[in-house]
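Peer 1: What follows is a set of structures for review.
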Structure 1
Amino acid sequence: NDGQTSTAAVENGDERRRYSVLAASANAAEVLGVEAEGLIDADIFDAAVSPFEANTRESLREACGASDLGRRTPLVANLRHKRCKAVVVMNRTEEGVVIEVEPVVGDLFTLLQGSLETHTLVQSAVQRLQQLAGSSVSRLCQATADEVQKFLGYERVMVYKFHPD
């Protein structure tokens, strides 16, 4: 289905470079072709259980070892059981690596071109916001709203400040 994303959280690899799946989305079977229960505690790179083809497993393993996942993803993945391509985005957390998988629907080239343009625009916006590190909360909120407005093209963007209670 369009817009279906499956997420797997993978703990950091041990000395044997094993990456165990800690959690998997309920829709893993639909998106990945593998039941979520079959992935839990399995090594995501083990050919016997991994939903990814060999070339994708190697690319994912290399990305997991990189110091900056943002420069290594998104990746185009080949799904073994579904025989289709997917876009994979990876983010590092305290527990390990979160792998988000979304099947490609439509033209891959157009998707990748749009993804690269979006990534570049967002990266530039984040860098501009990081330059405001010592600014007031009001200034940061205004700058964030301005960046979102430019990026999405909305006429109006609102930022809410909630009271601690």
Structure 2
Amino acid sequence: YTQQLADGLRHMHSLGVVHRDVKPENVLFTDASQTRVKLCDFGFAKVCHDKRCKTMCGSPQYMAPEVNGRETYLGAPVDLWALGALAYEVLHAGAAFRGSTLEQLSIRILKASHEPFSSAISASAKSFIRSLLRVDPTTRLAADGALSHEWLTAAAVAPTA
């Protein structure tokens, strides 16, 4: 599923569109065998090309540090941060970032201090997630980089449509 989402984000970003609310609730299975997914709920989406965004939006557990920090931000890296948080959650059946208050959650996100990785998670999956959950958005993988990461290229996944 992660590969399909990364491919969808790559396509959106190539058109200058950013989603800004990538999270499990906004991922739908599109077939009975649950092998294809689509991103939905474009309520926070914006056509911005390479312009910086100002609006603080999204869901707190998936919100990138630059959005949490109330800075202006480029939209595409925000979507890729959320993809990393989502990939973590899929592999661990739990959120990457937790806090007993919204303030504690924000502090953990600002430091990219996610929950520890399970020992069952492969080194390439950890590398993929770490490459997306970087505080500095300029060092975060873009969608093309995510799609060419070893973890996704080695996985046997359904083709996207």
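Peer 1: As an exercise: relative contact order in percent (Cα under 8 Å, 6 or more apart), calculated from one structure in 1, 2, equals 25. Which structure is it?
Peer 2: Only one of 1, 2 returns 25 for relative contact order in percent (Cα under 8 Å, 6 or more apart), namely 2.
Peer 1: Another question, if that's okay. One of 1, 2 was used to calculate Cα extents along the principal axes in Å, giving 39, 38, 28; which?
Peer 2: 2
Peer 1: Something else about it: Figure out for me which of the structures 1, 2 the number 1.15 belongs to, where Cα Rg over 2.2 N^0.38 Å, for residues 24-119 alone was derived from the coordinates.
Peer 2: Of the options listed, only 2 reproduces it.
Values quoted throughout were computed directly from the atomic coordinates according to the rules given, and no laboratory measurement underlies them. Keep in mind that this is a model prediction, so the values were computed, not measured.
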